[in-house]
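Rule-based calculations on the coordinates, nothing more; no lab input. All values derive from a computational prediction rather than experimental measurement. Cβ atoms are built from the backbone, for glycine too; each structure is taken alone.
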Structure P
Amino acid sequence: MKRVLNFTAAVTMACTGAVVQAYEEGDWIVRVGVTTVSPDVDSDDIYLPTGLVAEADVDSDTQLGIIPVYMFTEHFAVEVLAATPFEHNIEAKGKGAIKGTNLDAGKTKQLPPTISLQFYPRGGQSGWQPYIGAGLNYTAFFDEDVDNQLVGLLGSLTGGAVNSADLDLDDSWGLALQAGVDIPINDHWAFNAGVWYLDIDTTAKITAKANGATAATVKFDVDIDPWVYNVGIAYKF
């Protein structure tokens, strides 16, 4: 939350001199920009064969964000955060006896549609339009794959018995918080910057296979909890 407050304060100071037509009841706003999902990962331990232990980490990705907003009063609006699919690499980071040993574990794609109720304190007034919001996020994971590095490690730990593996990630429901601002360019166009914090928790299952038959299954919880940043333009009509 401190990051959100600092972000809002900095943008507010930068845009106090701008002028634009006020946001009013019935307005539609469409924001389009560069949207980055930056996970803040907390993973359960992953117990590998022979007692080795690792934890998961997830990298960032940037996609095209498309964010429609409907003003149902001059101060309150509903927003939907949408984007093209994000793709994340998953890394297994060694702990204990193998601390410092990291390997590529897999990858996944995800879509995190988020609906939020927003408050615009300057709605009805011309000029810059800061906003805050809270809502609900649903994250759908798909196209999960296990990397050959992890398959190779599992094979070496089992004397070559494991020669393939599957990855499955449960979809997630969670709360979302946000803050942002539209900095006017003219009566319809504005520069937009926004940030969200999403509560994304999933259970991962890795199924190791030996010649197509299940050899072992490992389950562990991962809190992904990303910060999501968008920088782009907004159009009001």
Structure Q
Amino acid sequence: MPGKANKVAERFITRSSLGFTSLPDKVKTAFLAQMIVKQFKKGQNIFTEGTLPAGIYFIKRGKVKKYKTLNGGNEQIIYICAEGELFGYAALLGEERYADSASALTDASIGFVSKEKLTQLLEHNDELMKMLVKNLSHEFGILVNFIAVFTHKTVRERVALILLILEEKFKDNLNEKSEVQIVLTREDFANMAGTAVETLVRLLHDLKEEKIIETQGRKIIIKQKSQLLKIADVTDVF
């Protein structure tokens, strides 16, 4: 069952890290050689919705949240990017303004390649362009899946699915028992699930009472993936 749960999570996770890893060594070397690495503190803004893109970003360490600002100033978290992932390139390639904002979810080390240098790289490396286009195609599929989830799923179903996604995103954060520890503020979690913090807290309490998850402060550990998979009920988004 864990394998099936992982496959479900993959339907909502980009493949940019895998795509970058699979590039020929000479292409990766050329890309990394043009990169300027910047350090971001937790909560620090990386780019803002409505501004023009200046380049492409690559996470060397840490995590980043991409979000939309809704009426009233509330956030809707669209995606969480982790180590090895590229982001911010859709608007750049489309020559459009950013459709969302990005900020550091944790302290992060992020590489930046300017628009000018990326253009030069793309002119000489077809593999890099093909990888970015393939990533964009996959991200469109992710968007379609998320629309289906937010349109037809209950909050409990959404929370179950997001827990499966977050476990994959935090798979490098293990405790002494080699269990994945999901570390996310309840506000960010609620913004990702599209619900109120109070509702999220109640649902997490219910899942804990059912022995499906375990909580230690802000940390969440999934104990029964199979049960979360049943609750998420996402067979209709494939």
Structure R
Amino acid sequence: MIGIICAMQIEAEGILAISEALGSEEINGMTFRRARLNGKELVVVVCGVGKVNAAICAVTLINRYHPELVINSGVAGALSPLVSIGDIVVGTRAVEHDMNTTALGDKQGEVSFPDGKLMFFECDRNACQKLFRICKNLPDTKTVQGIVASGDIFVSDRRKRMLINDRFGALCCEMEGAAIGHACCCCDTPFAIIRAISDDLEENKGVDFMKFCALAAEKTVAVIEGFVG
């Protein structure tokens, strides 16, 4: 069984629309929907915005359904000129860019555990490679692999984006992926991240965000369908 944590309701609805419904339940204020797609069982859930929502969602999903893999999908802002609007980033690893205990001598982004510290949460290599191959087949879509940065702040300032890129080498930033990776790491569950770029390093004043989200959802739904095919 594969768990899919969506950032957008439109994504979840798209996946469920092409799947056979198997039931749903409400846990911790989130709706977990079981489905079957191409003979594979899925659990699809929208986590809400932010790292705490994402972590609660991931731990609940893992403890209740025991997925073999958790995939997080959604949109993200570019941190590098290597990616632009409509491109897809397949995560290789994730970092919490707003984690800051530097006053204690730690590096920015380092997370402390009882047995040590960790900055990057590694995405599952096999899932990452498969998602990348599928994304490469999407028409008119550039796909790259790289680091995804997450934080509880919507980063709109270009200089701040460039700083995150310089510090961590991340290609894009959003608000959930690394928290899901953190939770999966603690629960010993493989995870993967796919993010469609909704805005680049320019101001993007002409971009209709809701229209873009619909187009991004079409891409991510197609990728999920191909992944479980």
> One of P, Q, R was used to compute helix-only ellipticity at 222 nm (-39500 (n - 2.57) for each DSSP H run of 4 or more, over all residues; to 500), and the answer was -14000. Which one was it?
Replying inline: Q
> A value of 0.8 was computed for distance in nm of label points 7 Å out along Cα→Cβ at positions 121 and 193; which of P, Q, R is the source structure?
Replying inline: R
> Ranked by Kirkwood radius over Cα pairs in Å, which of P, Q, R sits at the highest value?
Replying inline: P
